[in-house]
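Chemist: Multiple structures are listed underneath, in structure tokens.
Read-outs throughout are calculated quantities, based only on the coordinates presented, and are distinct from any laboratory measurement. Remember, it's a predicted structure, so these values are computed and weren't measured experimentally. Cβ atoms are built from the backbone, for glycine too; each structure is taken alone.
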Structure P
Amino acid sequence: MARLDIVHFGLMGAALGLAYLVPFELLLLAYVVLGPAHYLTEISWLHDRKYFLPHSSIPVLLAAAAVGAAFITDGYWFGVLFWITFVLCALLAAGTTAMQSTLIMVGAIVATLFIVARGSNFIVLGTLLPTLVHVSLFTLVFMVVGALRSGSRAQAWLVGAYVAAIVAILLLPPSASTVVPAFARTAQEYFGGVAPALGRVLGIGDLTLDARLVGLLAFVYTYHYLNWFIKADVIRWSAMSTRRMAVVVGASALSTAFYFYDYAWGFVVLLGLSLMHVVLEFPLNAISLRQLGTLAAQGVTRGKRQRA
């Protein structure tokens, strides 16, 4: 097992342990301290790769849509905007052939009809896509694609450990006690919408932001950030000029400081940054989903040939 894999397991274990010990505190601190650094460094990395899009003007429009979305108070239209941007990014980035574009379009139409059948589903989509889906499901997709492409057993074990950690939190939730009670109130205020949205998906009408869900969010958010930082040498997100690095570090520190100075306005700033990095990552998400489908199909074909 490589040294990086060992460190990776250690960070995942640390995130899980802290999610059990101080779930409310970990969720808020990870979001306001690690979050801005992740958003800005990833946007910088995506910028150097032209955001995996064919035209340079598209990322500008996506960023503008993300900033505008931060000020949309109607959950329905917020969800509509996010769904439209995701579908467009999938068509532009993942549809490399006419067949792929057709399949994406058909899938998007079917999914849209399903969502429109119940208008509240756009609210659910707008709540979960930039939060739980982004930090857990897409993270898992990246991990699985990396494990399949590398053929590394260690990375496969990392995938298994990640899923096992989530299952452990759901089956054996952490304590609801807090070291800083104000953090629990803040978590309810800013992440409370995740509970009813997830409850609608799971068919649980009275789901609340209890210790189980907070522990889950604390783990997946923290690991999402740590998983990015540990890949500095792998995907070279830190390969930027000294000037840009200074801007990223300064803006990240300023965003965190602004939150602690006035958390209401600070949260608006962090929300704008968070939504921007989520939307700008949509093309990469779509490409990763396409790659996962391709790798899965290749695995099935290979298995059939071996059995023949």
Structure Q
Amino acid sequence: MKFAGSLSGADKEKALYGVIGVPFDGNAYKKGAREGPKAIRRASQQLETFLWHEKLELSDLRYYDYGDLKLDRNAFVEEGSIEEFDPARKKVFIGGDHSISYPLVKYLFEHAAVAKVIAIDAHADFRDSYKRKKFSNACVMRKIAELIGFENVLEIGIRSSSADEYKIMRDKIRVYDAEMLREKGIECVLSEIGGGEKTYLSIDIDVLDPSIAPGVENPEPCGMSLESVISLIRAIIREANVVASDVVEVNPRLDCANGITGINAARIVFEILAGYTESDNRYINRRNKL
């Protein structure tokens, strides 16, 4: 099953953007996120591909669902496990537990395709190790920061961490937590994300409130609304040079019978693709005016 609105195989060479599944949960404590890509694709088929608020038909955006990366179910997702893909084409990865972000960022960083990372997440994910795993999904942002530089990492929406994580983070990376967003709105973030550096945007679905995203490994109370997260994502893509994104931690084994977590994740993927198109059109219009 392809993600809704995807070009057909015959037309995939016309694609401007790619959707790629990463069915991996080898670093998660509670298994099931490896079924996330399938659940998100299935959920996408329940949604209209016409975005009402923009009067935009998504199937006109020319994106192609390339299917899933072929990965070992239990081993850490190392670069050698990742199939070759074109770093120049903007893409959305659908996971999978959050640990998939590290090898994807590593691949893109080492190919000079990414310089900064923005994470939207309920959890800091800044442990050095968790349950004897150095590459646990609870450690992913720490590993990314050590790879690309702490100054090149921004975390948004955080509302949970250990005391040890906080001590390491507070003076090393920029954090706009959930309380700050509630008090000041998303505008407080925008001044931090401008510039032309190629940016990777990682979205952990547990940033949403558990009432609308129960199908996650570690639900965290007092989360964001879907509307707020969508507004944040679209603003980031508008202001920053986002070249790749992921949507992670959908666990259909823990979801409600109606699959609401997968449905909300599919809608977020829709909004990322629409944001890519909006950003590219703005760039083309600016270039044409020169």
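Chemist: Of structures P, Q, which gives -9500 when helix-only ellipticity at 222 nm (-39500 (n - 2.57) for each DSSP H run of 4 or more, over all residues; to 500) is computed from the coordinates?
Modeler: Derived from the structure labelled Q.
Chemist: Work out distance in nm of label points 7 Å out along Cα→Cβ at positions 112 and 128 for each of structures P, Q, then name the structure with the largest result.
Modeler: Q
Chemist: Here Cα extents along the principal axes in Å was calculated and came to 48, 42, 38; which of the structures P, Q was it taken from?
Modeler: It traces back to Q.
Chemist: Given a value of 46, 44, 29 for Cα extents along the principal axes in Å, for residues 64-183 alone, point me to the structure among P, Q it was derived from.
Modeler: Value 46, 44, 29 for Cα extents along the principal axes in Å, for residues 64-183 alone corresponds to P out of P, Q.
Chemist: Given structures P, Q, which gives the highest value for mean count of other Cβ atoms within 10 Å over residues 48-55?
Modeler: Across P, Q, mean count of other Cβ atoms within 10 Å over residues 48-55 peaks for P.
Chemist: So, one more: A value of 40 was derived for relative contact order in percent (Cα under 8 Å, 6 or more apart); which structure in P, Q was it taken from?
Modeler: P
Chemist: If you work out distance in nm of label points 7 Å out along Cα→Cβ at positions 136 and 264 for P, Q, which one comes out largest?
Modeler: P
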